[in-house]
Structures are given as structure tokens and as C-alpha cells.
Structure I
Amino acid sequence: MKNNLFKQIIKFLVVGVLATIIDYLIANILKFYFNFSDYYAMMIAFGVAVIFNYILSSLWVFEFDNNKPKHTKFLIFILLSIIGAFLNYYIYEISKNILIFIPNQVLNFNISKVIATSLVMVYNFVSRKILLERRGFNDKV
């Protein structure tokens, strides 16, 4: 089980890194080129990244429970992601205010996003593993 869990975590991290790159690129473009507020730039970017993440997670990372209809799994994934989005934004806001001593707006924005993303990543893996995968953290099928 430990070997399978380790492989799954690696796959989750690969998908997460790709989704994060998409998230950061879109958020930075919307904020710094189109003058979107932090909130809207982050929510739109997060939404695009979540759809990308769902597709790769369902195909490669998790063995989703086949007893649940596809639309139910998608809705659970979206609900968990929405919770993650709010956690991400509020952790970002707290981090941004703690890091207020960093005068560079781009650096402050991105360091705060790294802190928030890292913490929400743990929530995402655990919640999806427990609520969507057919065996959760159990090695017995």
C-alpha cells in the first residue's frame, strides 16, 4: 500500500503542478494585464485549473468509485474544489497581510499564492481520496 500511495501522491503532485501553472498564468494575466481584482483573477484561474485537474485526476491519479454516477463524482469534485478555492483565497489574504513588508506587488502576490496553494494541496488530496476514491486510504478493494 505504501508504494501505491507514494506513486499516487507523485501523480497527484504532477497534475497539481500542471494545474498550478495554469492557475498562476491565468491569475497573473488577468490581474496584471487586464486589471482584474485579486478575487476575480484568482477565482477564474482556479476554475479553469479545477476542470483541467478533474480530467487528469479521473484519468490518471484516482480510482474513482464506479458505484457513483459520473455527474455525482464531478459535483463532489467541484464542491471540494470550491471549498478549496475559498480556503485558497483566505489563506492568500492572510499571507499577503503577513508579508506586507515585501514592497514588490508581484512578489508579494506570488509568494502569498505559493503559501495558500501548498496548504490547500494537502486538503485537496485528503478530501478527494476519502470522498471520491473507491478504497480511500484502505489497501483492500
Structure II
Amino acid sequence: MFTHVDHLGFAVSDLDQSVAFYSSAFNIDEWERIELPERHTAVAVARMGDVLLELIVPTSEEASFAKYLRERGPGMHHIAYRVDDIAASLDELRARGVPLIDQEARPGIHNTLVAFVHPKAGSQGVLVELVQHQD
């Protein structure tokens, strides 16, 4: 089902400060900033080899992870795995009884489809994102 790790998502409270830290501490210079007003979110992404580093900040309390950030503070938010066929992957997970947040895929950044598996699935406590690249 999973082909490899697509990206790591980190919830941050200050995007500029977080980009500055990763840039100076880990010598990451090339960042792309993406505003997602419909999701009340702003994102900064940088490529590290084959894996994308994603820093996400809510732009309002309506963001889906604003409560998470408020209660847990900044840190690792999710791990995203690439899949070849997201609809088939969701069907397979559903058939296995894995609880899903998204019953169907939705548009993601960079021409992708995404869907989330509930973090309580298997008592793992980790939010898992499935990502299908469409190009």
C-alpha cells in the first residue's frame, strides 16, 4: 500500500520563526510558502532528499489543527505516506476496520490527493496522511 514516506508535517505557532530556525540550524535554504485560506492554514515546505518537510501554522482558530497546537504545542503533527491509488488504499483500510478521518480523498498541495487516518487507529497516537501524486 505505502510506497515511501512523502512528507513529515510539523505544527508550528510562528511560521517565519520556524523557517528561520530550520534554515539556520539545518542549512535548509529553499522554502516554498503556500497560503491555504480555505483551510485557515499557511504552509512552508522544503525538500530534504526524497522527503518533504512541511511546517504548518493555523491562520485562524477554524484551522483543523488549531486545537491540537493549542493543547500540545508545536511539534510533529503527522507523517504522510505516498500511495499509488488513494481510493483503493482507503477501501482497503476501511475493509480492515481502520478508522478514517477522511472517507474520500481531497485535494492537497502540489497536485496531490490526500486523506487522513485517525490517530487513534491501532492506539498508535500518530496522525497518518495518505498522499497520491497526480502528475
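Brief remarks on what is shown
- For 3.2 (distance in nm of label points 7 Å out along Cα→Cβ at positions 15 and 103, calculated) the corresponding structure among I, II: II
- Of the structures I, II, the one that 25, 17, 14 was derived from, the read-out being semi-axes √(5λ) of the Cα gyration tensor in Å: II
- Computing helix-only ellipticity at 222 nm (-39500 (n - 2.57) for each DSSP H run of 4 or more, over all residues; to 500) across structures I, II gives -6000 for structure II.
- Looking at distance in nm of label points 7 Å out along Cα→Cβ at positions 47 and 63 for structures I, II, the greatest value goes to I.
- At a computed 3.4 (distance in nm of label points 7 Å out along Cα→Cβ at positions 71 and 87), which of I, II: II
Readers should treat all values here as calculations from the given coordinates under stated rules, not as data from a laboratory. Everything quoted here is computed from the prediction, not taken from an experiment. Cβ atoms are built from the backbone, for glycine too; each structure is taken alone.
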